[in-house]
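**Q** Take a look at these structures.
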Structure P
């Protein structure tokens, strides 16, 4: 269950705190595609802040392509919208295709062919042309090798199509190499944490960008809830931008009574202290494998986003099928 909160003792501007909180909820699947966010006045009153502050956070998220504000309708998450097809790469529309086929079938009927003969012609043509059928180039990108390999396998199995794993640092080079082939449609899938970065990077190209949502599996949640609530928990992640949000979020989500010590992997001083003090270690996916390698013997390490959201897989498949 999501909880709207602002830490008024935190030096981070309120609108940035709210923006980071919404990104967290989107990235973990708490808020999903087409979810309606509270109105600016309602949320401002609930948080005890000016409604213009809420509006500013929403505007920032809209600029990043994560939400859409519509006058008279409300504010909605637009996580799976992607980019509109470009005529250079996408030929025609569903309506045009249907009209062309209908006209062709009508002409064959008028020529005296029966339905059985027309079906044979159509199936013969499909068999002949199956090798040139449009198949999209699909890439999954993330910043670490573990996620790139594992999630590409999951996506390939679910979609029944090859999904190429590409590290985030190499995605521009990969796109540049493939975009020259205009007969192929490019789709990039990434986690919710990088969706706005990828969209901004390729906003001027006819590339569909989709988000794979990760969440905490029931098994991990149950395992963590079975620990003594007075155990010392340490959380380690890669980026410092939203680090201040994690302690309260994890405490509330897992019912932890003690302080959750948080740090980034590169902060060696804090990291060593957490490794020495914690009874249980929690890690975000980009650093999970690294934390396992340095964790003291006997200290359990959990990936807090270890489950692919089934609904996001379903949405991705629907969007891929639209262009095949």
Structure Q
């Protein structure tokens, strides 16, 4: 039985810790709850917002509609042989907890994605990625409910149209599809261990460890813990901006002025520039304005020191975008979903 509540604070449901309210609020614990909700006037007559872990949203005002909190739990093995396992995981499961469980089972493919905040259901929307790995490499299919017709539907990996922090769920199917579970194909043998991105190799050497699922996972946790603030201690949503890609001509011009500019190859012969480096060069790293600011260890992370508002964080983000454009002629695009 689903229960609709009114005027509910969302402070505990977003990692920025922004204290705004939802006019209506409901928690769903199984796909059938969502099916039942579709029939109710409170769903049909209001704008809707689905929240998982609330780790990729910036709420800039009270939400005058229905917030749906995804609390679906559980996982099952669909198929398993000596080489691989197909694992279907409910969308409300915590992503990092899933990574830890899979590593403990010696199932490979997502160990580099440790400590990414949020839920399993949010992962394919964003095509989460870190340290040389993207979710699209292990997704077999995404399952859920077509909200326009109230019918169950699945998307194959190719149908998800994954790109850099992109998927079909952010565009053609935005607000039209509720993800109830995700099926991943993970390796049991011959794991493709990725250690050359970021400081993983260096961390393993310091610990005198050989690459393995466990050691890579632990190295990623160590690296992220040193660079990124814990949302339970300082409000944040992780990386606020995407790393921009520019063409070779634009990069050559920048490199002439900034010979040490970090870069790496992207798709379509583009060159990707770390957004954190651009922000730091503009003097924003560690800068604080009132109750919001840019983290001192990672310029890509905007933080709420306690009483910050969503509009204050948005104003900060826009000021950073302006300065990066002025200095480098590069557009910074938010990775965080801005609600307001």
Structure R
């Protein structure tokens, strides 16, 4: 019996991981939350619990009761943050991650799967490989890079099997309302133009469902003791952001006015962020299967059900 402790199940990726986990026979899932937002949907073999993430005592008691065989850590403070919360974001992304890993190190035979980000890398202008340098001044990318390095050191020190995933851009059901594709769909629904950056960034997008599928593959391919497994997750395709958005708009028949250049680029935003996915294919035989426009269509059905869109093909 696998006992999986999952953080971040209310986020885009965590939602898809939980959807796929609850279909696995012989798996019990405990999803932990910082706060309770309404009623949690009933799922077989899934329980939810709200705890104070800053309380080491509560975390230790939870581990003692549940005795997880695997931790999937998705929870993070994210890309958009109010002024004055820099230290709060970094403390959560680094300190809580290490507290969680410390509890895992006290269990016997407990695997740790950490969801990092492609934004942890230093942008080089070419597809990034897992051995490239980590370096980013944005607090999200910097805090994830710091957690990555500390976890790899702790994994060697305490002999905990560690798998690090660095997903690049993704979307799907439960995508945050402030991000690109929910903003696009909302603008179409409200019949308003969408202000965008110039769109010259080179990006690599795939579906959150595909990213979650890779994470579940790691359950049956645990990292070796003393050697963390690190995997990039992305489409591997380098596309200009303006072209990528235009393709989704065309595929779904979205009626929206796109105003490229009305917004500045984000602070510390890399102009080229593309994954080299050769390693994850070699080790886990993972490649994206879901078409990006289909993932956006599913997001629209879930969050903007009155928006009339064409249904695109599902598979790439």
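**Q** Which of P, Q, R yields 2.4 for distance in nm of label points 7 Å out along Cα→Cβ at positions 201 and 257, as computed?
**A** Derived from the structure labelled R.
**Q** Given a value of -10000 for helix-only ellipticity at 222 nm (-39500 (n - 2.57) for each DSSP H run of 4 or more, over all residues; to 500), point me to the structure among P, Q, R it was derived from.
**A** R
**Q** When you work out FRET efficiency 1/(1 + (r/R0)^6) of positions 153 and 193 (r between Cβ atoms, R0 = 41 Å, to 0.05) for each of the structures P, Q, R, which one comes out largest?
**A** Once FRET efficiency 1/(1 + (r/R0)^6) of positions 153 and 193 (r between Cβ atoms, R0 = 41 Å, to 0.05) is worked out for each structure, P has the highest.
**Q** Which one of P, Q, R has P(r) over Cα pairs in 20 Å bins from 0, in percent, as calculated from the coordinates, equal to 29, 59, 12, 0?
**A** The read-out was computed on structure Q.
Laboratory data are not the source of any read-out in this text; all were calculated from the coordinates shown. All of these numbers come straight from a predicted model, not from anything done at the bench. Cβ atoms are built from the backbone, for glycine too; each structure is taken alone.
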